[in-house]
Structure I
Amino acid sequence: MSSPAVSSSSSSGIPWPALARLIRLPNQTGTYLLLLPTMWGLVLAARGIPSPHLVAIFIGGSFLMRSAGVIMNDLADQSFDRQVARTKTRPLASGELSRHHATILLAALLAIAASLLFFLRPIVTWLAPIAVFLAALYPYSKRWIHIPQAMLGIAFGWGTVMAWAAVRGQLDAPVWCLFGATAAWAVAYDTIYAIQDQEDDRRIGVKSAALYFGSSVHQAVGLAFGIMLAFLITAGWLAQLRWPYYAVLLGVSVFFLFQISQLRRPIAPPYAFDMFRKHVWVGIAILAGLFAGVLV
């Protein structure tokens, strides 16, 4: 006997369970990692608690754009995903879902995301197409450059730029520091994430920072962490944040040193994924530090 979910999906003609897995609905780590830097931008630009309507818009926008981004990724990487143990069961790679259904959902997500722009300043509308372009470009960067994580970082960092512009209506020096910090952070945590697929990526010819740096991956991740912290310290100095912000950055740096030490030896894929997921707490800690640095 078929389950209610399968029966409902069959009767409606829409494969809802597969669509939910396509956008990684059960796992929202990527959404949090996209959302948190935008919250940094909102808090620092507002010098405290940002407007609730902006918070709501960027929460919704982060979910929509991350969902759209993973669909773009799976459409571009369908043939690759079939050859990777971790990704071969994804709906497009396995053939459970058609490209037609995926494309329709992608168009719907982008349309809803675009509708949010009506509630934001005009400057954000001009910045938004760049975000879509970067999200679409990232999957193909794995064919061209050895550190595609840098493209992911630029794409995620752009959300911070849009958040700042939504508050201020202009782009000031501190936001570019937040942009740089976000980009460097993404290079670090996504390199850790890529450790899961090293052997499969080497076999099929996909590029990644984890492969490129090899046994020196701990040094590369450490450098990215250092660049991130330098940008965050500069942002705090420009914004004249108080000591609690720097205390949080000190704590974050200790966590980074711990992860770097773990990367000195080979780690199993599940452990790499666990290390990656812990970066959500890094983003939350920095957000709390920004609040404290502004308000204390």
Structure II
Amino acid sequence: MHPTRRQLVIGAAASLSLPRLAFAQAFPSQPIKYICPWPAGGSTDAVMRAIAESAGKALGQKVIVENKPGAAGMLGANELVNARPDGYTLAQLPHGVFRVPHMQKVQFDTLKDFTWIACLTGYTFGFVVPADSPIKSIKDLVDYAKANPGKFNYGHTGNGTSPHLAVEEFAQRAGIKLNAVPFKGNADNMQAVLGGHTMGASDATGWGAHVDAGKLRLLATYGSKRTKRWPNVPTLDELGYKTVSDSPFGVCGPKGMDPAVVKTLHDAFKKTLDDPAVLATFDKFDQSIIYMDTETYTKWARETYAAERATIERLGMIKPG
């Protein structure tokens, strides 16, 4: 019997779909790169390495963290724009991707160029000074800055990052002017404040061990409530400065990814939130679980992009044009 034209068409269509189906079923068949846009040795790097190791076990392939620090955390986003959407190149997209495009020209479109696979956690941010600093409270900082406009310098992790803009928002509400000094990440920022090169630092809890060791003094944290680890330290919000920041993050990929691959990755990374080793690392850096699935994370990204534009405008940092 000879096949009919309809049977030939159906057979051809099925054969065309086979490579795509086989790819999705076989994924992953090689190691996956997970870009950390911050230096090795910082809090984000440590958390991402714990997540990567756990996700690799769930996926049956290694997830390899690759550090690409600089440009206020934008280098991971820059690489994702040019990556194949095959699931083998992923990145942390920090909160800066919602802000920096409003401040300067960038190589990506935040809302069009990425797949928001899963949100996993978020930071605890805080402001620290050396233990021997005469600044012992946020009130002391405000009083000093009012008496010495622009003379108090503090380090942060790059222009447009949460540690930078949270302090700028606080400073605006306090009516003070501080001198912001950008670094590539937590490790460099901590070296500067511990070495006396800066008078203070705004950062995620890479400063935690130094605070506990008595080398740094924690003046305030930026969450909506006090931390369990430092319950006596106030938040900027409770001090009346209406500044709250925790910058949720997780895992993202390029646009145009196969939905089946996205689901495989989502499920594997979600599973890391049940791993005691991952949760111990979260605890070490005072990070909580902030889980969002692909649909929720995508919706949150759209809403956050619009909200951050309003913040940038209020701070007078919007790019010309």
Structure III
Amino acid sequence: MAYSKRLTKTRSAPQTNTSARRPIDLQASGLMVLFCLALGFQQVAIKSVATDISPLTQIALRSFIAACLVTVLAYWQGVRVSDLRAQLGPGLLVGLGFTGEFVFVAWGLNHTLASHMSVFLYTAPVFAALGLHLLVPGEQLNGQQWGGVVLAFAGMVVAMAPDTGIDNAGDILFGDLLGLLAGLAWAATTLVIRRSSLSEAPPVQTLCYQLAIAALILLPLTAMLGDLGSTHMTAAVVASLTFQTLVISFAALLLWFALLRRYFASQLGIFSFLSPIFGVLFGALLLGEPLTMNFVVGGVALLTGIMMVSR
């Protein structure tokens, strides 16, 4: 969830010499599976402690702590305040898009299942591909990718079809729609990066904008809503926040960037589609979430379409 946006080739990536990259090997494959396992567990980690700490508060706190860590890392890598000021305009837009994405995720998790959010959030590559087709020269879709777009949207309709056999079907549908809005916000962030000077900036600089702005907006918002004050810091909450901050928002991101510097991004990106699959499995196994036939069939079609677009 929270940084799965690095997983598609339409996301910001370090500017590296492609001649130094090599095909993925067994070690890289193993690391990517671990990476996707962590991302797949993200929605479950948020949902599992939602009764003690709201999803919005979790994202606000993890954004603040991760922003501090990434700022130190950015400074160590040579990013200075003058660099941040020079690209403040697109940085603000990227930060607002990132914040909107996770507001929709947090809001949606109050209504839908973690497994559903894991899948619908990953519609972002399809929306991004459509935007890039219209706005960025050289990013036009080919026949296979258009077929993927059609298949993805058909799968989306099937997966979101209400199932009267489960409780709160209407509420789940509303949460699924919020998951789609999160995917749209993620895609909008991609477009800003690709059409601005941030496409040439170090990835940690872009991440600084995203995390800092999210923390500056969401921490006061959770305080105003009373969510921050009603938080119960249980052992499970501390464990979940630690995992989300250190594993998802920091360590997993560093691993992704390290792999991007050594291996072909297109080959690494194929593994990214394991994340929503793991998310569905974790939701069913750990939270006991039901898997309806509509969602399974539609989800498979949706993920197949996304893979066709991303290739």
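Read-outs: derived from the displayed coordinates by stated rules, not from any lab. Every value quoted in this text rests on a predicted model; they were computed, and no experiment measured them.
The table below gives the values:
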item	result
Computed 19, 11, 8 for semi-axes √(5λ) of the Cα gyration tensor in Å, for residues 66-105 alone - originating structure among I, II, III	II
Value 10, calculated as percent of Cα pairs over 37 Å apart, assigned to which of I, II, III	III
If helix-only ellipticity at 222 nm (-39500 (n - 2.57) for each DSSP H run of 4 or more, over all residues; to 500) is computed and equals -23000, the structure in I, II, III	III
Structure (I, II, III) behind the derived value 43 of relative contact order in percent (Cα under 8 Å, 6 or more apart)	III
